[in-house]
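Pasting the structures here.
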Structure 1
Amino acid sequence: MVPPYAGRRCGLTRLTLVVAVALSAACARGGPARRLPADGGAPLLYVALGDSTVEGIGATSSSTTYVAQIHRRLRTRYPGTRAVNLGAGGATSADVVANQLDRAVKLDPQLVTLSIGPNDITTRVPVAEYERNVDAIFSRLAAGTRAVVVANLLPDLAVTPRFRAHEAKPAVARLTVEFNAALARQGRRHGVELVDLYGPSQAEVPARPELISRDGYHPSDAGYARWAELVWAGVERRLGRP
């Protein structure tokens, strides 16, 4: 859904600065960070939560989604790794809370990734409501599991072909930053490993159109490969040291 937003224009330099500050703050969390097992022979369950990018819309096969690629990388370190993908096209943060979170907790994963927010923006969910939902997700995962949680900041939706020439572009650009700031605040509170997709997407999507699928919005196979590379860097920061 593409809403008929109307909003003021925001300078991209200022937008990037806001996201960078939020991400830096989130990385400055206190207390010991959760880590994946040091023993490569330990059984590992990876659960992916989120929206159509987690489901893999735009990929040519299930094997080229970013979740599948993270799973393959995990298996090089933990050969017994299993993966469960709970992502659903069209999901909002409220849908993750209502339909995915209980299932994830019951699975008792060691690693959870979360990608959620674009559908909240396009369906006009207030930023405060989104932040409450993200808080609920992170709180439940922290209290109910032993999982390392890795969440990605939203990519810059405004640089996709769907929004580049759309009247909604200024509002979408502004809201993407505001949603990322909310996600970063909650990441800091809950010890989540945050991955910056916003900055790379701003620089790379306009220069590399092959990163976007034919629908002009979701990643292509190449886009998911880049997404997996960035998320994996976050996972690597939480690998247990042998």
Structure 2
Amino acid sequence: MHFVRFIIILFAMLIFATPTLAVDKIQILTEQLPPFNHNEDGRITGISTTIVEAAFKRAGLDYTIKVMPWKRAVQQTDDTPNTFIYTMARTQNRENKYIWVGKLFDRKVTLFRHRDRIELDELSQESLHSQTKPCAMKGDASYELLLQRGFLEYNIINSPTTHENICPKMVGEGRADFTVYNPYALAYMVETGKLDDIFVAHSVLINEDGYYLAANPDSDPKIIKKLQQAFKELAAEGLNDKIAAEYLGY
């Protein structure tokens, strides 16, 4: 009789314990954004993924990673403790919404020219804004950024499609002077053969604090502390710089 009671009590404990384990499960969310994070042959990879996985391994934490549309990933992170998201730009509007666990890379937006168009480097800032023809898609953040930096709207070549290659190809063909790109993304496009290796950086439009692994603010402080320590150790060992050097070629 005592044995039967013991089994019943143990079974009840397991039933009530199961929801707690589900809540405490660590989930990492991201989007399809090469070369930072992307699904390749059924495996989630990328330069940000490499650092995130190294940090969780260093912290001794089990996790799952899922790729989904960014809007849904953000909503799920906002709603669920112990949920992490990357590669997230650390902006003023987001500062108090998340725990900023660890920095992945600087956030840069750069003007790239054809390597043979060296005369562009000799233009004054005023001439650069008034005489050159950068390419960007109207309505995109890069288009707005050009306007904010003083480029004249009638000189900006409106990308005819949303295809990621179109502006770099127009620069390669001499139909545009600049393309606006993240250096990591452009390096990835060249590395994978989607673009010819003809681009050099002309000037940086944005260089901000960077891209991060962020977390729901109600996440377990012990988990956060372990991960933040792991990020510090990996940065001190030069992992971020090494990955940047490999992808950007310096």
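A few remarks follow.
- When Rg/Rh (Cα atoms, Kirkwood Rh), for residues 150-213 alone is computed for each of 1, 2, the largest belongs to: 1
- Comparing distance in nm of label points 7 Å out along Cα→Cβ at positions 62 and 230 across structures 1, 2, the highest figure is found for 1.
- At a computed 2.2 (distance in nm of label points 7 Å out along Cα→Cβ at positions 110 and 190), which of 1, 2: 1
- Identity of the structure behind 50 (criterion: percent of Cα pairs over 26 Å apart, calculated), options 1, 2: 2
- Of the structures 1, 2, the one that 44, 25, 22 was derived from, the read-out being Cα extents along the principal axes in Å, for residues 86-197 alone: 1
- Read-out mean count of other Cβ atoms within 10 Å over residues 46-53, computed value 22.6, structure in 1, 2: 2
Taken together, the values in this text are just the output of simple stated rules run on the coordinates, not laboratory data. On a predicted model such as this, the values are computed, not experimentally measured, just so you know. Cβ atoms are built from the backbone, for glycine too; each structure is taken alone.
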